[in-house]
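FYI, it's all coordinate maths here, none of it is from the lab. Every value quoted in this text rests on a predicted model; they were computed, and no experiment measured them. Cβ atoms are built from the backbone, for glycine too; each structure is taken alone.
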Structure I
Amino acid sequence: MAVITAPIVLSSLIGAPDSDVLFPIREVARLTGVNPVTLRAWERRYGLIQPVRTESGHRLYSRKDVETVHQILGWIERGVAVSKVGRILARDDAQAASVRNVSEGATQHDWTDWQRQLHQAISAFDDRQLDSLYGQILASYPASVALQDILMPLWLQLWRHQGRFGQASEWLYFDCFMRSRMLQRLQMAYALQKPRILLSAIAGGCRELELLVAGVLMGGDELSVRVLSMGQPLDELTLVCEKIRPQALVVFSNHSPGANLPSRLVRLELTLDCPMLLAGDASDMVEPQLAGTAIGSLGNDGHLMSRRLQQFIQGSLDT
């Protein structure tokens, strides 16, 4: 997710061995579902993972390597070619490092501690404790840090690790909880008389929670965001904008864009009476094809979305 940059290791939340434990390639294959031949290819051809070697030449993988494999799988599932994943992982690592440097007193250790407590509440299906932790986190950090660096990484890891009995139920429970809280925040902001932004997902481009979180991150003291329902047809957005008259339309996707998406977006932009922007991971992937058009790019960094959106509306951000 565009708005999901700080990685966590779910195994550390569920009682796995210490961080200095190394795994042989067969164990990594079992944990991730990726066969040893593919793991070796990702290492040799693309440098995506760098296991250490024993004196006899056998590969040993850290828990961070295992998490990197899960991240690679996540991007491949979103339609990104494996040859391009390395650049995306490097970008996400740089963004996460930047956030850690500027966040006042916030460290990865702090975030992991919150994630452990959240996972305990989720595992117990404890509504009261989960809601209490959620409130404490939102009170302790800016929304961008709370969502992008604590809550959504946990949501993503729970989704990726549904192999054991009960883990699918845990993810569904947390997903439902988060969707209800994001909808609540969006509705409260939209009820105020602020300039309004319309946000719509490209079909198949994201999950509902990713869209809702993007809406929360784009909004703020100066803007409110109205999120259209999942499944909104792209070619009917002109009609919707004519009725609602937003200050800007933002189209969102976290998946690799199809070959015809740039031309479809350009055609759509020509029919609108308001500015149009693209957000999410797709905005970075398709940005070169949109160069020279009137379509702006918000990127996938939740810490910058609101600022860039306001700059674009005020005319101080180049397309």
Structure II
Amino acid sequence: MTGEGEGRFTAEVMTAAMRQIAADLTVCTDDAELLRLTNNAVFALPGAGIVIRITRSTTFVDRVQKVARLAQWFAQAQAPTVRLLASVDQPVAANGFLATVWHYVTPTPPAPTYEELGHVLRRFHELGVPPFVLPAWDPVGDARRRLADAEALADNDRAFLEHWCDQLAPRVADLNQRTKPGLVHADAHAGNLVRGQDHKVVLCDFDATCLGPWQVDLASVAAGEVRFGRSGAHRALATAYGYDVTTDPDWPLLRQARELKLVTAAVPLLASAPGIAREFTVRLDTIATDNHEARWTPFARLGG
């Protein structure tokens, strides 16, 4: 498990933090596998039956606290979600980073589908609002915090992104004011589904979970189909859920909000991941030139 470049969030740094957490839990890391190295470093330790998720940010500490509390409520509500390890006080800290520890779900074929995502999202939205405060949907605020965490963002790129944020902020505030807030996953795509050995499909990754318009959870796939070329994904989701978000009057705003997330997610990692840095440039250029034909590559395929 090696990473490229230098910076605070390299694969080596994250691996060291994972090993410290595992040592504190007195579990073996011989079979540790790095599953993702994007906004979080996600490690599976199948032998110990756990997954360790370490945040690769210094400005999203509150998110880790929120996720731990949400996961406890999900367990009580029998939500269609992965489960936090209840025997450990969460979140946990190691080497200056915060992390959460989850029960490992052994991936079982076939891969979860977008139709299944539609059904799971229906159940997720029907959970209602939890009995504690959650942040409002704020894609612009999240983007600004990513910019504050950037190590190697060029001045002209920062200026472009800040201007984009300035343009979207009042439109997002207006939409939040016009709609009744509900539970929103806010990063709903098939990559955040897991099928266990019992063949049940559950959601994972609740970093962005908040209160906001439920349409947000349908916009992720619709926007991603255009940018990543996932033909048929949106139709399958819309049919299963029972709503086509691209017919919504607020679809243009929902699409732009999703694209802002897909671009700014990379900025804290530019110094430590050359592959992600190159893809960031591609994405920013296509937004700047209003190019909807260019296809993007998922950051998860590009490594550390």
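Look at FRET efficiency 1/(1 + (r/R0)^6) of positions 52 and 212 (r between Cβ atoms, R0 = 35 Å, to 0.05) for each of I, II: the largest one is in II. As an exercise: volume of the Cα convex hull per residue in Å³, calculated from one structure in I, II, equals 125. Which structure is it? Only one of I, II returns 125 for volume of the Cα convex hull per residue in Å³, namely II. One of I, II was used to calculate helix-only ellipticity at 222 nm (-39500 (n - 2.57) for each DSSP H run of 4 or more, over all residues; to 500), giving -13500; which? Attributed to the structure labelled II. Given that relative contact order in percent (Cα under 8 Å, 6 or more apart), derived from a single structure, equals 21, which label among I, II identifies that structure? Attributed to the structure labelled II. With distance in nm of label points 7 Å out along Cα→Cβ at positions 36 and 276 derived from the coordinates and found to be 1.2, which of I, II does the value describe? The correct label is II.
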